[in-house]
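These notes open a run of structures that come right after.
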Structure 1
């Protein structure tokens, strides 16, 4: 069995792309309250970017708000994407072991995702159910891209290190199956550099580029300096220009070119 982290690297090499396309389709951004329009646009995004997306990352909140129809949409979208791109469930799960087991069953076996985002707050028993199978992976929230992420993540702890540093080192100790990575925002370039130095071999999922204004070049170079750094872009691709397939594709192509240019500098 090939480990999840190796699958990430293989996919990036196969298509020469480190782009993760986030799928966060909201009625506010699309300008329609009709769920059929949202479903159609999510498929348009997939069609426009499938050949250059290392991964797709549907954000569960944008599906859950629609109740049963949203879960059916998510299931349909996963099948529509099919094999090839890595499927990351942006669900940010974090609960006690027995509950985590149920989340893992749902995400990995019912919905057939390859990977899930997790919160580390409840400790190792909230992570273990997701990492037993080396073919399935997790990205653990470490230093997030949101403005208030520093409130807890940047607090000093007993050994005078930052909490996010402790999370990074802890995650590395759990990575026995080569299927753990970290979520680190492009909006915090100094912390991104520090984390990469601490855990040179862990994959990084780097959001915050695009609408949040993170530093793309720095994120690409640091993220891929020793292992793989995957650049996530959501709104800047999904809602590009006039929302047409060509506009979405042009935006994705632009990001792939910028990422590859930064890698080669």
Structure 2
């Protein structure tokens, strides 16, 4: 049986994945607390009152800024606090709902990233807005959830002759029990994700961010090249737009909806 194995959210674009025990998927919000904030480069215009989706290159991101992977970050919902650690040492605890806390985060990344931030980055957000890579396609797709078929990942690993941590691919939902690349057959079809329903809308083309080892911050693999060399495409995973709200947890079924 195809089943969800892991769920992850990414509260701040480019920073650490956070495992969750369950999630309520909705058409209005997609995957909760997913890319709610982003660290905009100093020269990136962003108006919280009239947010406009922009390419990920306008923000701090793993594709260019692999040093981000050397940090371990966690957002605490109850207190609204972002914790930043490196090598087990707490470097910062800042409340993101307070101006002083946001300023502390900006100062930290200004020091940490140096010239790569093009000045002092800004921690940006807007009500209902998500800084997903797919947000540049449309508002509806901004809230699409991302899925990885672990059988497809294993096929890539076998072809490349190298192990690849699943979190290189920064998906919301990882699942087992399908044949490799089966998810590509689901395009434009309705699927069940636990109690939710979604329509698969796009394959996920992989970029240089996947070269970065999420445990070391080193560029030690080249998934885009391995995909192209072995399979003639650069895709791993799919996006799906939620069309019927529902909850999901590990062990729940995922795949083409019945009836």
Structure 3
């Protein structure tokens, strides 16, 4: 057994485990025999390039992890990973800018897989300006959404439901790290999670059904803005970078908040 195949089997098993699938269920999804999946995992069989892609699809792996699985099996990556400012992703940038403009006067921003802010609209700039007034956030808190949420001189003291937000964000990051094969990134994100100031861990879930959005309450002095946020991705891109971009959109949760946000934008509003 060569080195590539020796890496492929354990990696396939790890991805399968992260999805909570037995060999039988993965075999069913991939339309192969459980015996073949077993042989691939223990190194008794070598996968073809097509089989790697079939298994990756059956596991619903992100494009980055599909490339990683291909490389582990001795094949070249299939999916490009273009810099966000490259000519290749110009249509993606235009689409993002259109979505951000369309969300005005409310805030929206785009983050990469490490939660670095790569784009934001004027509504997000105004909202952050309002929330951060009187604070002295460090540069890294303005560049990374996770840091902004947890830093004591950034959004943390302004988030009235901080424990709810913190618990949701930590759960989201830890879930993403289940598939992480890049040791350097895993260490970096684990270190970031460990550095978060007094972040709540293992918070009890709310009694009601899970909401399809995350409520956010920003409070400054005696003024509170009630919003909810949604996280969306770009359909079915065939580029790793494009797939990993996420659009965080903030919506007013009540008429008072909508009025306040429109006032910040210099608009008039009637309920």
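Laboratory data are not the source of any read-out in this text; all were calculated from the coordinates shown. No experiment lies behind these values; they were computed from the predicted model shown. Cβ atoms are built from the backbone, for glycine too; each structure is taken alone.
Quick notes
- Which entry (1, 2, 3) yields the derived value 18 for relative contact order in percent (Cα under 8 Å, 6 or more apart): 3
- Highest-scoring label, criterion being percent of Cα pairs over 21 Å apart, for residues 85-172 alone, among 1, 2, 3: 2
- A value of 4.3 for distance in nm of label points 7 Å out along Cα→Cβ at positions 53 and 165, calculated from one of 1, 2, 3, originates in structure 3.
- When percent of Cα pairs over 20 Å apart, for residues 181-244 alone is computed for each of 1, 2, 3, the one that comes out at 25 is 1.
- Top of 1, 2, 3 by distance in nm of label points 7 Å out along Cα→Cβ at positions 69 and 229, largest first: 1
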